[in-house]
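Asker: Next up, some structures in structure tokens.
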Structure I
Amino acid sequence: MKQHTTTIVGNFDMGECLAEVKCLHGHPTRLFNIGRGHFAACDTRKTYVLIGSNMMGGWRQENEAIWQRNHESVEGYMMVE
């Protein structure tokens, strides 16, 4: 039986896949891309974390304007590692 090991990064429980990333404080999170990078943000805690890159192809249908808006949406937030 596979045992789940939890990876904690800042206030994020990284889970085993993108859909499992959550804030340890129970706040909603949102997923977004900046280029090929995939991120999760907690707007309540004003933090965000890099989940990975080029793991899902959806970023290829986005453009620089979308990535710029996504980047601006976390300005002033702390990126946790």
Structure II
Amino acid sequence: MRENSPIQDKQSDYYEDITDNETHRIFKNQLTVKTASGDSVTGRMYHWVCGPCSGTDLKDWFIICTNPCPYTTQSSC
């Protein structure tokens, strides 16, 4: 998370507005983030743990899926 700290700020460029009855901020379909090793990867937010992860010392991490939507059962993220 420290490589991508603005991801926690809903006003950052990682988010966009959608409107149904109200306007909400959601993650964009394609995000470009930095890995812990400094590489860039582009994909869709697949899973985000904000805070501690149950049963581990890990906290504040996310998984980016680089496979295009729609996902199939043969593809893995």
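No lab work stands behind these numbers, since they all come straight from the coordinates. The shown structure was predicted, so the numbers you read here are calculated from the model rather than taken from an experiment. Cβ atoms are built from the backbone, for glycine too; each structure is taken alone.
Asker: Which structure, out of I, II, was relative contact order in percent (Cα under 8 Å, 6 or more apart) derived from, given a value of 24?
Answerer: Corresponding structure: I.
Asker: Let me ask something else about it. Identify the structure, out of I, II, from whose coordinates distance in nm of label points 7 Å out along Cα→Cβ at positions 23 and 39 was calculated to give 3.8.
Answerer: The value was obtained from structure II.
Asker: Please state which of the structures I, II yields 3.5 when distance in nm of label points 7 Å out along Cα→Cβ at positions 47 and 63 is computed from it.
Answerer: I
Asker: Continuing with this model, one more query. Suppose Cα Rg over 2.2 N^0.38 Å, for residues 7-54 alone works out to 1.02; of I, II, which structure was it derived from?
Answerer: Answer for the origin of the read-out: I.
Asker: So if we calculate percent of Cα pairs over 13 Å apart for every structure here (I, II), which label has the highest result?
Answerer: Once percent of Cα pairs over 13 Å apart is tallied for I, II, the winner is II.
Asker: Kindly point out which one of I, II the value -3000 was derived from, the read-out being helix-only ellipticity at 222 nm (-39500 (n - 2.57) for each DSSP H run of 4 or more, over all residues; to 500).
Answerer: Of the structures listed, the value fits I.
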